[in-house]
Structure formats: structure tokens, C-alpha cells
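Quick heads-up: structures coming right below.
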Structure I
Amino acid sequence: MIQSPPKITLFFTTVLLCLLMTGAAAKKPNFIIFQPDDMAFYWNDAPTTTKSVPAIPTPHLDKLRKEGAVFTRAYTTSPMCAPSRYSVLTGRYPSRCKHAQDRTTSCSSSNTLTTVTVPNVKLDLEQTSNLATTLKGLGYATGTVGKWHVSVETGKTIQNWLPTSTVYPANVQLAKNTGFDYADGFYIGNMDNSCTKGKCADTLGFSHNMEWVTAKGLEFIQQAHDSSKPFLLYFNPTVPHSPDIEESLNTLTILDTPSGKLSVAPSTGMPARSNVLARANAAPGKVSEGISTTWIDDSMGALYAKLESLSILDDTLIVFIHDHGAIGKGTLYETGARIAMFARYPNYVANGGTGTNPFAAETFHDAIVSNIDLAPTFLHLATGSTKDFPPMDGSSLIDEIVRQEKEERTIFSELDKNRAAISTQWKYIRLGLEMYAGGDKNCQDPGIGRQASSYPGKSDTKQLYDLSKDGGEQDNVAKDTSTSNKMNGMLECHLKRTSIGSTDYETNCDDATPLISESQGVIGRETTWFVATVSFVAALWCVVA
């Protein structure tokens with residue numbers, strides 16, 4: 001358990017903070033979440049895998065990583081696109097999603113565990129209970145560009161995109177309904193089913209367009225700056241996900257977009273498309289993935305340059321985060337559930353943050369963290385408070401880094417009706433926790449994905465892996481009944497807490513410091529009554545003085 005700080009230290013620390021705050025009000029940071037679609041893990045803290053990842057130069061991403069903090073044990077709540085993005089935008093596990101719960105119970109009223117899938121997990125029934133809506137209420141400008149995928153779409157084929165004159169505005173409105181003031185450069189979901197063998201020119205007339213997406217991101221930043229508002233930009237490259245990336249660069253043009261054909265080319269400062277192809281083709285082990293990554297890296301460079309030109313780079317928390325692992329996408333193994341995550345925010349202390357800057361340059365954190373921690377972290381930084389926010393499962397990263405110096409954390413990842421409990425040393429996976437109802441495709445067991453083929457225990461209903469010795473998860477040691485029972489107990493706790501209809505955000509499933517009650521916002525694992533008392537007395541003294 002976390003030890004309470006010495007009382008006298010706490011008192012004088014609070015007084016000092018109070019004095020500092022009277023001199024200058026804390027400055028609200030800007031937030032950028034940069035989340036590519038299906039991107040590989042290029043850095044040396046990647047999960048263990050037998051598959052090689054080519055060396056692709058990423059100078060702008062490497063710069064961000066070096067100038068910020070790297071989270072070497074970051075996980076996604078689900079190794080699929082939409083559920084992962086839902087968690088980023090809500091701070092909640094995808095099994096909490098109301099739309100997914102409704103879809104699950106429509107299969108069978110006896111279902112108690114949410115079926116976590118891409119079609120199920122959408123924000124449509126939680127339009128006022130998410131990060132964008134909350135930050136908007138705090139005076140933030142909110143914008144999203146690129147891939148969305150967290151609203152119910154009008155169709156799986158061309159009707160989801162065409163005609164652009166009517167469909168595009170309707171798609172954009174779905175994001176605006178969830179609290180985003182600005183939505184453009186927008187892709188409602190995946191284009192694959194509207195294309196032929198990965199080619200979209202003849203069916204849609206457009207495909208990936210990173211210049212257009214980036215230009216809209218830059219436009220939003222400029223608008224927020226002109227209005228003197230702090231901002232949240234949810235920036236989502238559509239690549240490296242299919243369809244074919246080379247068609248976008250060779251056949252289609254910078255003018256071809258889901259909003260229709262542009263009359264003027266977007267201005268971003270990014271290198272020409274021919275330059276993208278030349279650099280990607282010159283990289284070691286040329287692969288199509290390298291083309292996407294080069295394009296993504298150029299986009300990050302353009303964002304960096306824009307922030308620098310407005311003198312707001314160091315006042316902006318930039319988080320690079322995968323939506324899920326690429327090699328193991330669709331599995332709960334490390335190559336699917338563990339993700340790259342790094343964040344840069346030099347002015348954390350200057351803008352009112354307390355303690356050591358957790359986002360300082362060349363910092364490495366091995367704390368167990370999750371994408372559900374982003375929303376509570378942003379709200380923590382935006383207000384310094386943990387009250388009056390939507391209920392969340394995540395914790396502020398700032399709190400978790402400190403907490404895990406004293407005690408461990410267990411987090412969870414979800415897919416279909418399978419769940420995993422993950423701690424510092426162990427991962428415990430259970431498959432098929434509830435029977436599928438059958439009938440409609442949504443109610444059928446999807447089976448084991450091909451990405452799990454390299455894992456010997458892939459069909460075992462109970463799996464336990466010692467990640468300290470077996471990062472590749474090749475040896476199922478579920479026969480270790482003591483550890484299995486402990487991990488299963490935490491997983492059962494999670495299943496109960498997130499069961500359909502549950503509103504329990506207080507029960508703590510990892511034997512750690514209890515979560516704050518729902519009335520206090522469930523932002524993180526915070527301090528005791530003594531902290532509150534001393535802080536109140538110190539604050540009162542400061543006001544009177």
C-alpha cells in the first residue's frame with residue numbers, strides 16, 4: 001500500500017503550492033492524441049515475437065520519443081480498433097459500452113458479459129459521457145481528424161461513403177454529436193468493403209490521404225489558437241491499415257477525399273508523395289508498411305512545426321499511442337494487447353504540475369498503464385481536480401507512476417467473450433467465458449483468429465504466462481494453481497464489476513489502494529482523508545493570509 005507522506009512535509013508542500021498559485025494561475029495544457037491504425041512496433045521495447053519488424057526510419061516520431069517519456073508496459077483494453085478507441089475517448093473498458101451491451105443482450109437476455117467486437121463498441125449511446133464533451137465543458141476547443149470508427153455506420157459498403165455531398169456531412173455530424181466542435185479530414189470507418197481487392201480508385205474515387213488529414217489537423221490548431229482556447233486534437237491516421245497504400249500515392253491524388261474532390265491542394269509542408277515513396281523504397285527491407293510509416297512520420301513533423309510556429313509546442317501534451325498491436329491484432333497476447341506509447345510535455349511543472357515531470361525528456365516508465373488512463377490524465381491536468389467527471393476505469397498516469405513504486409497494478413484486456421488479466425509478471429487469459437447465442441453473425445462465436453497461430457496454448461480455455469521469463473507466451477503454466485487462482489480472482493472481480501448493467505466503479509480488482517468513489521469522479525487512486533484535511537487547512541490559511 002502507498003505510505004502517507006510525513007504530515008509536516010505535506011502541510012508545507014501544500015502551502016508552497018498555494019503561494020505559487022496565488023502568483024500565477026495554472027495554465028491549461030493542449031492535448032494531442034496521435035493514434036495510427038494498425039502500426040507496427042518499431043522500437044526496442046516491443047513485445048517478443050518470432051516475426052521480424054523492418055527498420056523504417058521515423059525521425060519525427062523518434063524525436064518525440066526522445067524528448068518525452070516512454071511507457072514500456074502500456075496496454076490496450078482491446079486488441080481491435082473500435083473498442084480500443086472507445087476506451088481512449090471514455091477512460092472506460094469496452095465491456096462498459098452501452099451500445100455493445102444492448103447488442104449483446106439482443107442475442108440472449110441471459111447474457112451477462114459484453115461481447116467486445118468492432119461492430120458492437122460504439123459511442124452513440126454515450127455522447128455526453130466522454131472526454132471530448134467533458135473538456136468542451138471546461139472551455140476547451142475539441143477537434144478530431146482522420147479515422148473515427150466509433151459510431152454506428154450507415155452501411156458496410158459504398159453507401160457509407162457516397163454520394164460525398166450528403167454522406168460526408170452526415171458522417172462528420174456523428175463525431176460532432178459526441179462533443180467535438182471540429183471534425184474534418186474525416187473517415188467514418190474502414191474503406192475495405194467498398195473497394196475491390198484493396199483498390200478504391202474505381203469504386204470510391206479516394207483512399208488514404210495523409211496530407212488532407214494533416215491539413216485539417218493544422219487548421220483546427222490554428223483556429224483554437226486564434227480563439228485563445230486550449231484544445232484537444234484527436235488525430236488518427238488511416239494508415240497502415242488497408243486498403244492498398246501504394247494506390248493512394250501512385251494513382252489517386254492529394255485532391256481525392258471522402259468530402260469530394262478538392263479544388264485546392266492542402267497545404268501542410270509535408271514532402272511530396274514521390275518523395276515519400278522514394279524514401280520508403282530506399283529503407284532496409286522495403287515493405288508496404290514502410291510507406292505508411294514514412295507518411296505518418298511526415299505528418300508528425302508537420303504537427304511539430306505548426307506547434308513551434310505558434311510557440312505552443314512545449315505547452316502541449318502530445319501522446320503517441322497505438323490502437324493495438326499489429327502482429328497479434330485480434331489476440332490477447334502481448335503482440336496484440338501491448339502497445340507503443342510515449343508522451344512529451346516539457347512545461348508540466350511550469351504550467352502548475354506538481355512533483356517531477358512524468359513526461360520529461362528521456363524518461364522511461366515501466367509502470368503498468370493502459371489507454372483508459374489517457375482521459376483521466378487529461379482531466380487531471382486540465383483542472384487539478386478529480387471531481388464531477390464521468391465515471392472512468394482508468395487512473396491518472398501521474399498518480400499511477402507514483403503508486404506503482406510501492407504496489408502493483410493489474411489491468412485487463414477484452415476481446416469477444418475472452419478476457420485477460422495483466423500484472424507486472426503475469427498474464428492470465430480465459431477464453432469463452434460465456435456461451436454464444438447463435439443465430440445472427442453478431443451472436444456467433446468468431447473462433448480463434450489466425451494471428452494466434454504461433455501460440456501453442458491458443459486453444460486452452462485457461463492460460464497463464466510468466467512474462468518475466470516467457471515474453472513470447474509459449475509456455476502455458478496454468479498448472480501453477482496458486483498464481484492461477486490469484487489471477488483468476490482478480491479477473492472474476494473484473495467480470496462482475498463490468499458485467500452488463502453494472503455501475504460499479506468503486507470495487508478495486510487488483511488488491512491496490514481503493515478507487516475514489518463515483519461521486520468524486522473515479523479519476524485515480526488518490527490520498528487519504530488526512531491529505532484532504534491538511535490541504536483544506538493550508539488552502540484556508542492561504543486565502544486568509
Structure II
Amino acid sequence: MQKITFLMTSDTHGYWLNLPNKPEQSLLNTVATINHIKENTDHPVVSIDLGDFIQGSSFATYCSQIAKDGNVFARAINEIGYDAQIIGNHEFNFGAEYRQTILEQVNAPILCCNIVNAETQAPALGEAYKILEVAGVKIGIIGTTTHYIPNWELPQHYEGLAFKDAFETTQYYAKILRPQVDILVVAYHGGYEKDLNTWEPLEELTGENQGARMLQEIPEIDVLLTGHQHRLINQQVGKTWTVQPGYAGERVATVTVSVENGEILELTGELHDTSKYEDETNFKAVIEPERTQGEAWLNHVLGEAILDVPTTSVFEARINGIPFVELLNQLQLSETNADFSAVALINDSFSKFNGPVTNEILLEVYPYYNRMAKVQVTGQDLYEIIEFDLEYLIVNDAGEIEVNPEYVYPKPRHYNYDLFSGVTIKADLKQPLGQRIQTLINEKTQEPIDRGEIYTLAVSQYRAVGGGDYKNYTKDKIRFISEIDIATSLREALANYTPEQWAYINENYCHIEWM
């Protein structure tokens with residue numbers, strides 16, 4: 001009998017300086033965990049990273065936007081010594097040149113079966129699969145990535161590429177590889193669209209996540225490694241073991257397969273908590289000089305924000321408005337000259353955007369370099385957009401407003417709830433979904449929104465292409481996309497805003513009336 005352990009990380013998002021909400025930890029703890037597992041395993045270990053490794057942290061933003069060099073991420077991947085590298089959706093965020101330069105420096109084979117050259121239909125970002133022979137055991141590894149990327153990304157970021165259905169393409173290659181290997185592994189940068197015990201849908205079945213369908217309909221798979229949703233999953237489903245290791249290196253997943261004469265005898269899995277291991281101090285040299293240079297840039301003070309903080313509760317801020325979000329909306333309105341604006345409160349760090357603001361604080365409160373878009377909508381579109389937006393909130397049995405559980409589980413999606421400016425929303429959450437808006441008032445004219453009239457709305461590039469499953473946002477409605485991104489616009493506001501502009505925001509941030 002031979003044992004093979006598959007070690008997997010995913011969605012590390014470049015957190016080499018510190019982890020979100022755990023500043024005393026970083027991916028150096030993840031490296032220590034990986035090394036501990038390898039050193040204490042008495043049989044072969046095959047290691048795979050599932051992608052989203054060049055974007056997400058403030059350090060990753062420094063590398064892409066300021067240093068304009070992501071070599072450090074390839075060096076780190078190479079030093080860890082992965083046997084295969086998968087492509088994540090966030091590898092597309094900073095454009096093709098930045099992505100490709102990094103991938104070309106990665107030593108491990110890049111596996112991605114379903115992102116293909118639009119003309120030739122051949123895999124465009126590496127190979128579809130790899131067959132390894134380890135200790136006499138033949139192992140097939142298929143790499144696949146959620147094909148939903150065009151629903152989020154700017155077209156120029158994936159020019160020349162086509163995204164084939166992840167399930168169908170994986171199924172195709174699984175049938176080819178199964179007769180050739182003893183163990184078949186699918187490494188999928190995507191998650192589960194259904195509960196793995198009841199098979200009840202956990203989300204709208206858009207195709208973004210197809211892990212459950214793979215488990216149900218591709219019996220050839222022995223091990224299904226997943227990511228993207230940032231969930232903690234470790235269980236056997238039928239004859240297949242499947243795992244997902246969370247976010248930012250918080251866990252390292254392993255699946256151990258016992259095989260004899262081509263027959264799998266046993267599968268076991270584990271999620272290793274990386275906080276239990278001291279950081280790998282020696283690894284710091286691998287990420288220098290970018291680490292030191294990045295820290296210096298992040299600690300630089302940009303200016304002073306004269307913003308009120310009426311609450312530190314992110315829930316209260318989302319239901320009543322907050323000056324920080326009004327600032328974002330005013331920046332979008334100024335850049336696009338749209339009638340109205342909408343933007344999400346990404347996280348609970350907004351209260352830090354008050355007083356002296358460093359690059360680190362700015363990227364903590366708004367971590368994305370989204371550009372700003374102006375979309376053309378009808379009044380009817382606006383009603384439907386805001387009705388969909390309000391599905392984020394429900395009224396409980398006690399008559400209190402709370403977040404719809406569907407936006408919390410299985411993956412928190414608070415970023416899909418936008419706060420508006422330029423339009424007053426009068427809404428009754430006790431009414432059925434789709435019938436909650438009582439009226440919408442154009443704040444410029446103080447007249448009700450005309451459902452048949454044409455308006456313009458400023459949103460992020462992510463939202464403008466339908467990000468967050470907003471069906472009323474489509475590419476053909478985009479009238480303008482800014483050259484400047486929102487984070488840079490925030491820097492300019494810190495440098496140039498007048499006391500009168502800060503005062504206006506502090507006095508005009510609430511645009512919703514609950515009835």
C-alpha cells in the first residue's frame with residue numbers, strides 16, 4: 001500500500017505582511033505550516049496552490065499599482081515549491097501583462113483546462129492537466145477555473161480569451177484521464193453552489209460555482225480541491241474527498257489517499273490551522289526588498305480626512321448611511337457627471353478614515369482599484385436595481401431589520417449591498433420582495449423618479465458589468481469608464497478637499513427613509 005498526501009492552499013491574496021483582522025499573523029505562518037506538514041509526513045506530498053495569489057492585500061496593491069512588479073509573488077510560490085499552480089479569478093484584476101509576467105516566472109506547471117485561446121480553443125494559460133508518477137502511483141491533476149470571470153472583469157483584461165464551462169470541460173478531461181491514472185484530482189478555483197449534504201441550492205445557479213455538480217455528476221474524481229468562496233470545507237461526498245481552506249492562508253488543506261494496485265483503499269482530509277505555527281522567519285528574505293519597501297509606502301500619511309463617524313457599527317452604517325460612503329459616492333458623481341451614484345460599504349474599517357490617513361488605512365477601507373463607470377438606466381431599471389439591492393435586508397419576527405442570511409452563508413456577500421446618493425429611497429421592508437420601494441425621489445428636482453425616463457448612474461466597474469448578480473447592469477449600458485480608479489480618487493480628495501466639501505458630506509449622507 002502507498003500513501004500520497006495532497007497539500008493545498010488557495011485564496012492567499014498576497015497577505016505577506018499581515019492577515020486581515022489578525023495583524024500578528026501573515027502568510028509566513030502558512031509557510032511554516034506547509035513546511036511542518038512536509039517534514040512530518042513519511043510518504044510523498046504533492047502540493048498545489050489554487051490561485052488568487054497576486055491580489056487582495058494592501059501589499060499586493062502596492063506591488064501592482066506602485067512598484068508595478070509582482071515578481072515577489074512568483075518568488076514566494078517557487079520557494080514554497082508547489083507541484084502545480086491554478087489560476088484564480090483575481091489573477092485578472094490588474095490586466096494581462098501584469099498577470100502574464102508573474103505566471104511566466106512560476107516554476108510549477110500552470111494548469112487551467114477551460115480558459116482557452118478564443119481562436120484556437122487551446123488552453124491559453126498553461127496546460128489542461130498534468131500526469132505525475134509518484135512512488136509508483138500515477139496521479140492525474142486537472143486544473144480548472146470558474147468561467148464567470150467575464151461577469152466581473154473589464155473586457156481588456158481577458159482580451160483574446162474564451163471561458164469554457166468549468167463543469168463541462170472538467171467532465172471532458174476527467175473521462176480522458178481516468179483510465180490512465182490511479183488517482184484523479186481536480187483542482188478547481190470555484191466553490192459549491194449547493195449544500196453538500198442535502199443538495200439544496202445555496203445561491204442562484206449562475207455557473208459561478210459548480211463544485212457540487214462536479215461531485216454529483218463526475219464520478220471519476222477522487223479528490224476535489226476547491227477555493228474562491230473562502231469557506232472551510234473538509235468532508236467526503238460519496239467516493240470523493242473535497243476540501244476548501246478558507247482565506248488568506250488561514251488553513252492549509254491536506255487529503256491523504258491510500259492506494260494499492262491501482263485501487264483506492266482510504267481517503268482522509270484535514271484543515272491545518274496556521275495560527276498554531278510561528279512564522280517562518282527565514283522566508284522573509286524571499287520577499288525582500290518588496291516587503292520593506294511596501295511597509296514604508298503603506299505607512300506614509302496621505303492627508304487628513306475631516307469625516308464624522310456617527311457610528312462604528314457596520315450594520316448601522318449600511319442601513320442609515322455613513323459619511324465615508326457618501327464621500328465615495330461624491331467622488332463617483334464628480335468623475336462621471338451621472339445623475340445618481342451607488343457604492344458598497346466593503347467592510348467594517350470605515351471608522352479609520354478619520355483624521356490622518358495612511359496608504360494602509362486607505363487600502364483597508366477600500367481595497368480595490370476599481371474604476372468608475374457611468375451606466376444608462378431607465379427609471380424602471382432604477383426601481384428594479386434598488387429592489388434587488390434591498391433583498392440584502394429583512395425584518396425578523398421581532399420587527400427588527402437584519403441582514404438576510406442568504407448574504408451571510410455560505411459566503412458573506414455584504415459587498416453586494418449598495419448605498420445610493422442623489423436619490424432618496426422610501427422603503428417598507430415589511431412588504432414582499434420586489435414591492436418594498438414606496439417611492440424614489442430625484443434629489444436634484446425633488447420629483448419622483450419617472451419609470452419611463454432615462455437617467456445615468458455611477459457605479460464601480462465591477463458593478464457595471466453585472467457583478468453581484470445585478471441583472472439590470474449590462475455591458476451595453478456602460479456610457480463611460482474613468483481612467484482614474486476609486487482608490488486614487490480618494491488620495492486626491494485627501495490632498496485637495498476643502499472644509500466646505502467635507503462639511504457637505506457630513507451633513508448629507510442619509511438617502512433612505514424606512515417606513
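Readers should treat all values here as calculations from the given coordinates under stated rules, not as data from a laboratory. Every value quoted in this text rests on a predicted model; they were computed, and no experiment measured them. Cβ atoms are built from the backbone, for glycine too; each structure is taken alone.
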Using relative contact order in percent (Cα under 8 Å, 6 or more apart) as the calculated read-out, with 15 as its value, let me know the right label among I, II. II
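For mean count of other Cβ atoms within 10 Å over residues 222-229, find whichever of I, II sits highest and give me its label.
II
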Origin of the derived value 37, 22, 17 (semi-axes √(5λ) of the Cα gyration tensor in Å, for residues 158-309 alone; candidates I, II): II
Quick check for you: by distance in nm of label points 7 Å out along Cα→Cβ at positions 150 and 478, which of I, II is greatest? I
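Suppose helix-only ellipticity at 222 nm (-39500 (n - 2.57) for each DSSP H run of 4 or more, over all residues; to 500) works out to -10000; of I, II, which structure was it derived from?
Only structure I yields this read-out.
State the single structure among I, II that was used to calculate mean count of other Cβ atoms within 10 Å over residues 78-85, giving 19.5.
II
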